[in-house]
Structure P
Amino acid sequence: MNYYHASELRDADGQPSGKWHFTCQNKRVNGGEPYPVGYCRGGCPGHDTPEEAAEHYKQYQLDTMLRLDGFTKNQQHKCRVCGAWTQHFAEVDMHIFNLCDDHRTREQVAGLFEASTEMWGS
């Protein structure tokens, strides 16, 4: 089981640094120690708050996991923005957003998709 959360970075002496990365922790990987994920894994200097680290991961999810082409063949749902009936949806990391053609955009999804400060997954 993977546990995703913001973790405070440590300095060379093992002391809290005041900077945060969004991380994954799994007792079977990396000795159970959290390791950076998303854009935090590629040389990110860290963030001032756990919320900023979570927002950085949200941007990674939007950039790499966003689908705007979802379609349900025999169902209609109301658009989350305007209420119009639609068979289309957007999806980010298994989060579904029923959106009409006018509102099925990255910008609309970004406003609906909340940055999670912690998540569980497998």
Structure Q
Amino acid sequence: MAKTTKKDFELFKKECLKWIKIFGLYSYETSFEHDVCVKGSVASCEMNINARWANLGLAKKPSISSKESIKLSAFHEVMEVFIGRLRVCALSRFVNEDEIEEANHEIIRTLENVVYPKLK
């Protein structure tokens, strides 16, 4: 199991910030950590939807640590933030239809504003 370096961590942060910008996730206070993640993972995402913060982490001893796996993991963790509200709704014991509809449209409107203009 290879260890990730400071250079790898800088790549991870750079990639995360790129995807945060692309998807316009500026309503979150985002921090980064080069630390231990769940065993076998390359990266992690800890977040609080209500407080609008996310901590994205790169494992020091990931299962794999190629540059491509670090880039893909950065994208994956930013997507965790992107769909976070919908996940919270899905996991809530008591959620009403309006909350699910709001979370669903939060994602759709972001895609309309970010992806659609580039593809039309």
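Ranked on relative contact order in percent (Cα under 8 Å, 6 or more apart), which label among P, Q comes first with the largest value?
Details: P: 24; Q: 28.
The structure with the largest value is Q.
Taking 3.6 as the value of distance in nm of label points 7 Å out along Cα→Cβ at positions 2 and 82 derived from one of the structures shown (P, Q), identify that structure. Answer by label: P.
If we compute mean projected area of the Cα convex hull in nm² for structures P, Q, which one ends up with the highest value?
Details: P: 8.7; Q: 8.3.
By mean projected area of the Cα convex hull in nm², the leading structure of P, Q is P.
Can you spot which of P, Q the value 4.8 was calculated from, given it is mean projected area of the Cα convex hull in nm², for residues 18-89 alone?
Details: P: 7.5; Q: 4.8.
Going through each structure in turn, the value belongs to Q.
Which of P, Q yields 40, 19, 12 for Cα extents along the principal axes in Å, for residues 50-97 alone, as computed? Could the numbers behind the result be given before it?
Details: P: 40, 19, 12; Q: 42, 18, 16.
The correct label is P.
I have 2.9 for distance in nm of label points 7 Å out along Cα→Cβ at positions 26 and 42, calculated from one of the structures P, Q. Which structure is it? Derived from Q, not from the others. Taking helix-only ellipticity at 222 nm (-39500 (n - 2.57) for each DSSP H run of 4 or more, over all residues; to 500) from the coordinates of each of P, Q, which one would give -6000? Value -6000 for helix-only ellipticity at 222 nm (-39500 (n - 2.57) for each DSSP H run of 4 or more, over all residues; to 500) corresponds to P out of P, Q.
Taken together, the values in this text are just the output of simple stated rules run on the coordinates, not laboratory data. Quantities reported herein were computed from a predicted structural model and do not represent experimental measurements. Cβ atoms are built from the backbone, for glycine too; each structure is taken alone.
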